[in-house]
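Q: Next up: some structures, all given as structure tokens.
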Structure P
């Protein structure tokens, strides 16, 4: 059976050990000292062995977007993100007309849990079209609707959809939430200018996660433009305050300053805060223009200075970094122990997606998804179910 010796990043500690895997599963972990001789047939790694990263929120990479709706695009994104340590991801949609969303869903269904040559897809994140128009960000306007104006039940196939997002202030949001609960789809809140009270209502409907904290969401300052007094909390304050809600941060070093990453980590903690990329097709591509979302809609953005920007350069337009960049940024910004940063990139997102019983950590019985990192926290190898999918 294949075995590997090195410093293991476990959910609650870092410890040297021998990890053995067979038939795609971790079958044993034997703890050792750093200078132990692992024995013949056991490979030693003079670096860190981490659980593979799990990205809850990712649109594209390597010149492809999941909304292109082709096998080539799906496989291209998965292989691109494997180079950055991602072993599982939720293929994430954008705002688009129904026909393009259904094309995306149909293609995803054919690839769920199938080998891709890179990261595997356990399901999708239905992200849009139910966003507040004033908080849509760089998403295309074509297809943006209220839940009350759309036959959304046909989109909520539990065989493919793991999570779905909605702005809770929209007409029909409660009915959408109820349909998610009935279908076994986990409900997120995002791209919303809701009040604190509206978020509380959504939690009562079943919402348990909030998309990209601090981005495309209301706060006290924005809501004060609509009501002079008393000042009210919005989605940001509710996310930080309510224990029922998990959330995520784009830790690419461009979206959020270090103090915001520190604040999120301090308040939510590693068990309730996930790292995501929110990466678009321009990841691993040269600087210049790129289309966000399906090619047919032609929503042009710009890759520049390590991030996606709107054409005028005045607003963010998705990330162009992988999960390894998020890991390094969070490690530097928070000074958190490496095993806890790894947890935010692996076990916590797996729990958000309801998959933590089989993936997300180095534990006996779980999938043999792991990565090898060097002393600079760069990805050297990525393994999915015991098979090598990337080697630097």
Structure Q
């Protein structure tokens, strides 16, 4: 009685699994008294190579997959402008000039930038690229970031399954700067970037294609730690990164907060863009933050005022027109004791500042009475 292709496939799969070879088919033929050529003809729709068959994949499915592999990314690169916008209020400081030279060289030279939160690490990369007209692709890293997020994968677009390049592949092909922001939040899944950090490109195993880096491609990583975790608990969620991974970054920049003079210039530029003309307030804010940072460094307080938070205060002042309210809503993120001490310190620095009543200071969300 003739055997149907379905029977042959089912029988072979039951004995040898979904992938079978010539020796498997010959053995099955011997057990069933069948002709090898006849049986292989029944398996022609499952052939995936010389002497190899995949019993779960038909030739129709193979062609569909190949067509999918050759499909474009969901968002073709040509439709995107990835050059960051210039920030007219930006003031260069710290490692900016060295970082800009690395990007300008267009050499592959992975760079690690570490420093406390809100001190301009990410902004310095963005503005370097903006000034040089270089494309920048930023990826915010989390503990959940995996190979699919970075390299890419299959996506459903308009009812069809297509391959979509991840940000790493886009940066490789475009010769763009890849910014891995907050990289110390990553898990060991970040190790999928090992070969890329060696400058060798990457083999996309899901589509069988090797991607070589275009001229100008580089990787820059920012972090609050040096990839060794956070001993003081300030940066909960940061992880110890693989030593071999860290070794692939030739240079590490330690980003500090700007000097008093530079920080004042930064705030003056921000204030000017917002129509704030109170130079005295700007000067006092900078002095206030400087004292807090020095006290923090000496172990006197557990919190610090970042440059980013000073910008927040200036923006709040432009909205509310009230020093006390601007200060309070921007330091409410700290615990009550720290918040109270910060506000009291500012009161000692700014003679025009009026401390509110104790009830107002300790209550969140109330309207501030008085104040300059």
Structure R
């Protein structure tokens, strides 16, 4: 699957109004105007949930946007994320459910946004030779890692029976009509590997428009940062230890005006008979990919980072890094299946390694 802020200190001067005087009362000597206290940026944060994941926002006020303005922008950004979710979910009626319901029957006209993301997904499938494939949803009901988590993997026979449905070539697009046709009954698509990144980009655009110049937006493993902190420092993102406890990181990566996305086998997973099963499915086999434990992608947009991380996860470190190096502005940090650490050329000298990833199943 494919694809931090110096603030000027403002001193406002207030003119002192001359007092009323009477004929018998001499006017006092004029006093010099006193400058106002310099502006001090304030950090504002909020959290929420959408798209089945945790949302986190942080931003600093500036001379043009106060705390109330930041909070309004946060609320608008969350509304935008939920709008994207409603458009592209497979859990409630949406563009995607209409397309899936019409598989093998008819083309379905979808919104320009949905069409764009499906088109982008197909492009990623092409450059990754099918390792990113939105038709993984055709295995729906066999693998259960979401709200329907069920630690019982399907049999090889059950997967093999549906494997022919996992092929992005089943997705037929009409760019003029903005329609999508799945050419065989039973084929289903999901934008679960790309939609959160797009939603983070849309939320970023809302905060940019509001005039906020120092912030981050995070939806699960997808993150975008803007500008620098008021003290001039950049934002840093932690890369989680895939076998360590939640909140434990083995590296830090400076992220300024860039996106950061991590795909790991530890979030939506279970272990049966000493083997880990997780939600990142290799479309060539129909089973969870086995070449990596985690992949972190650094990219210009959250959409690009989100679509590339799963892709590289499935490809594994060697072929995955080849793909990463072929895309402008993209870097990667990979913990492979044997717990080895791989870092792409663009991130060497930037990545701050603070420990060794924990080993384990």
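Q: Between structures P, Q, R, where is FRET efficiency 1/(1 + (r/R0)^6) of positions 182 and 206 (r between Cβ atoms, R0 = 30 Å, to 0.05) highest?
A: Evaluating FRET efficiency 1/(1 + (r/R0)^6) of positions 182 and 206 (r between Cβ atoms, R0 = 30 Å, to 0.05) on every structure, the highest lands on P.
Q: Shifting gears a bit: Can you say which of P, Q, R returns 29, 16, 11 when semi-axes √(5λ) of the Cα gyration tensor in Å, for residues 190-317 alone is computed?
A: Going label by label, the one that fits is R.
Q: Follow-up. Given a value of 1.19 for Rg/Rh (Cα atoms, Kirkwood Rh), point me to the structure among P, Q, R it was derived from.
A: Q
Laboratory data are not the source of any read-out in this text; all were calculated from the coordinates shown. None of the values given here were measured: they were computed from a predicted structure. Cβ atoms are built from the backbone, for glycine too; each structure is taken alone.
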